[in-house]
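Just so it is clear, none of the values below were taken in a lab; they were calculated from the coordinates. Not measured: the values here are computed from a predicted model. Cβ atoms are built from the backbone, for glycine too; each structure is taken alone.
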Structure I
Amino acid sequence: MRIDKFLKVSRILKRRTVAQEACGADKILLNGKPAKSGARVKEGDIIEILFSGGALKCRVLSVKEVVKKEEAAKMYEVIA
C-alpha cells in the first residue's frame, strides 16, 4: 500500500492530499529516509511524521485497504 493511502486509512492524517503534501515537503520519513507519496508500506516499517511542534513515530502493524473507524488505531503502534 502507498504511504499516503496508509496514513489516510489508518487515520493518522485526515486526508490523502495532506499526506501527499507532507511527503513532498520531506516531512514524512519511512525507515529513516524521506518518503515519496508512492512509497510502499509493509508490516514492521517505521513511519516518522515531522510536525512543527515535534514528531510522531509509529510502527506499522497491519496493512489493510478498508478499515472501520474503531479498528484504524490497531494498524499501527506509537513508538515516540
Structure II
Amino acid sequence: MNMKLMDRAWEVQRKIEQRFQRLGKGKYGRVLKMARKPEPDEYNKTAQMTAIGILIIGLIGFTILILATEVAPWIAEKIGI
C-alpha cells in the first residue's frame, strides 16, 4: 500500500516537472522570458494608481446608490408618481 502511494507521488512529481519544462516553449514563453520583477518605485506607482481607480469606482457606485435610494424617491414623491 505504501509503495503505491510513493509511486503515485513520483508520477505526480514527474508530470509537474514536465509541465514546467514546456512552460517556456509554448505560446507564453516569450512573455515569461521578457518579464522582470518591478522596481520598488514602479511597484509603488502601480499600487497607487490601482488604489485611486478602486476609490473612483467605489465613489461612482456610492453616488448611484444614494441617487437610487434617496434622491429618486424624493423626486417621484414631488412629481406625484
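Here mean count of other Cβ atoms within 10 Å over residues 30-37 was derived from just one of the structures I, II, and that gives 8.2; the source is II. If mean count of other Cβ atoms within 10 Å over residues 6-13 is computed to be 20.4, which of I, II is the source? This figure was derived from I. Calculating Kirkwood radius over Cα pairs in Å for structures I, II picks out II as the one with the greatest value. Starting from the value -25500: which structure in I, II was helix-only ellipticity at 222 nm (-39500 (n - 2.57) for each DSSP H run of 4 or more, over all residues; to 500) calculated from? It was calculated from structure II.
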